[in-house]
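Derivation of every value follows stated rules applied to the coordinates shown; laboratory data play no part. Because the structure is predicted, anything quoted here is derived from the model rather than measured. Cβ atoms are built from the backbone, for glycine too; each structure is taken alone.
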Structure 1
Amino acid sequence: MPFGAEDRTKPLARVLMRKPGPAMAAADPEVWHYGPGFNPERAEAQHAELARIVAASGAEIHWFPSDADGLSDAVFVQDPSFVTRAGAVVLNMGKPLRKNEPERHRALYESLQIPVIGQLKGEATVESGDCVWIDPDTLAIGRGARTNQAGIDAVAEILKPHGMSVVAYDLPYWTGPEACLHLMSLISPLGPKLALIHAPLLPYALWSDLKGSGWELLHAPEDEFLASGGLNLNVLMLKERDVVMVDGFPKTRALMEEAGCRVQAFEGDALCISCEGGPTCLTRPILRA
């Protein structure tokens, strides 16, 4: 199977997803840090609508098994791994409740005959929500509550032999380690050099590096960022300037449309807003081609 998802000049061709299923249906909202709007039945329907949009784009969905494994957050398949042109990198989760997910990603890649070029172990943690490809050879990683320096160093060592490098940026404390502030909570690429950002929390060094490289940065409305817990900014790029977002944030949508983007939206209050993960979190790109 062809693989490699770091090149944003190319449309999404293959993607991994997992239905909320029995694990999320049985989840204790207090244990999993889910909000008052959490509703498993509605979450299932909202996830199905996102999957319909992704499939309609032409991308092939590979379904991760969804069973009663107790891993409610495993629906957010973005985080435990990522896939490059050299193969998959299996990570190590910073959230203790998610520690068993990476091995399941490794097993799935093996079943799809995608080579695993490295895996994080021990105290080294990285979640892929903290990883943003600046270009096909440069991975930005946010250092914060879920990703530590040991993990960043380990990913850099894995990628180096394959001609890819890592640049690290510090994330702010914001609402603390119990919540989920990933780097991708603050920046969503909409094309090769176009991104939606929340400027007040974005690392200044990253903002400066992107501007210096010719990126156009769209500053999302701050009121919608705060109202959504950052989920207005969680936008999945199907192809250049063709994106999917959670519904209910008209000013953020208008900003992207004014920049020439086609925007599709789906209801995500019971799944995305309540469980702190948007369409990028719910998808693990395997191939852009």
Structure 2
Amino acid sequence: MARRKVIIEVRANERADRTANRNVPWTPAELAADGKACVEAGAAIYHFHARSADGRCIDDYGAYRDTIAGFRAVSDGLIHPSLGDLALAVEAHERFAVVLRLAAKGLTADLAPVGMAPSLLHKASEGELLAGAGAEETLVRTILDAVALLRGAGIAPYFDCWNTSALRRAVDLLNGGQLGPRPLFMLSLLNQDPDHPGVLRPASLPGLRAAKALLPAGEPLEWVTLSARNNLLPLVPGIVEEGGHISIGLGDYPYPELGLPTNAGLVAEVVRLVRAGGGEPASPAEARALLGLAA
């Protein structure tokens, strides 16, 4: 029997410093080399945040351009840039200005994040952010504007569901036929985290199953699981068994259990666990087919 293909996405750097693991890549050259090694190790998608040479988080067009161009020159993997602090912008065209400009220059990202809840970078609670008259309608309009902008530029939306309310909102829009074909949902498994207020879903197999239970049965969609601030490796067999994909990297956790690996070394361990669980890592071409993306 053919083994189910499991997409491995690398979360390369996020906002991680090098205190816990010196192998976190920052510069465009470091990211391109790291991405190439990760795809060669078995990853299909490479997600990164633009960072300066000293590790600062930046929203610099040149850094995104050089990273994507460098990666494209050495790898056929799918590229998924962050929006950085631009994700705080209210209007969709402001949030996606950099990735849309890159697409116009021929450096089209394969995926870009669409938040299904108010940004978790805000210090206010989600309840406070959505309490005002028309706030929910504004959020939904922004989400749908983002979907239209990205699909119009040939970029697939990556629907970030950091908590239960975000996932319910995504499912409602999916059921309404508003998210397009074969959407990719990100299911976050987080324990209590001061940087992500209001996130309660536990980083455990029961937490994963509770999140999966909210997904509509029979709908053509894919879902990927991450666990920021936590070791995701113990959950990999369960994610494979439940039919999901893996999103993991040094941006989320330094993995001292593996002796402070590179991202590629971490991917190699995920590949081992995926195969032990009866799956097989999807190649970039297979990931594109699973997600309904053009070759």
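Source structure of the calculated read-out (helix-only ellipticity at 222 nm (-39500 (n - 2.57) for each DSSP H run of 4 or more, over all residues; to 500), -11000) within 1, 2: 2.
Comparing distance in nm of label points 7 Å out along Cα→Cβ at positions 114 and 170 across structures 1, 2, the highest figure is found for 1. Looking across 1, 2, the calculation of distance in nm of label points 7 Å out along Cα→Cβ at positions 2 and 42 that yields 2.0 traces back to 2.
Calculating distance in nm of label points 7 Å out along Cα→Cβ at positions 74 and 218 for structures 1, 2 picks out 2 as the one with the greatest value. Here distance in nm of label points 7 Å out along Cα→Cβ at positions 26 and 258 was derived from just one of the structures 1, 2, and that gives 2.2; the source is 2.
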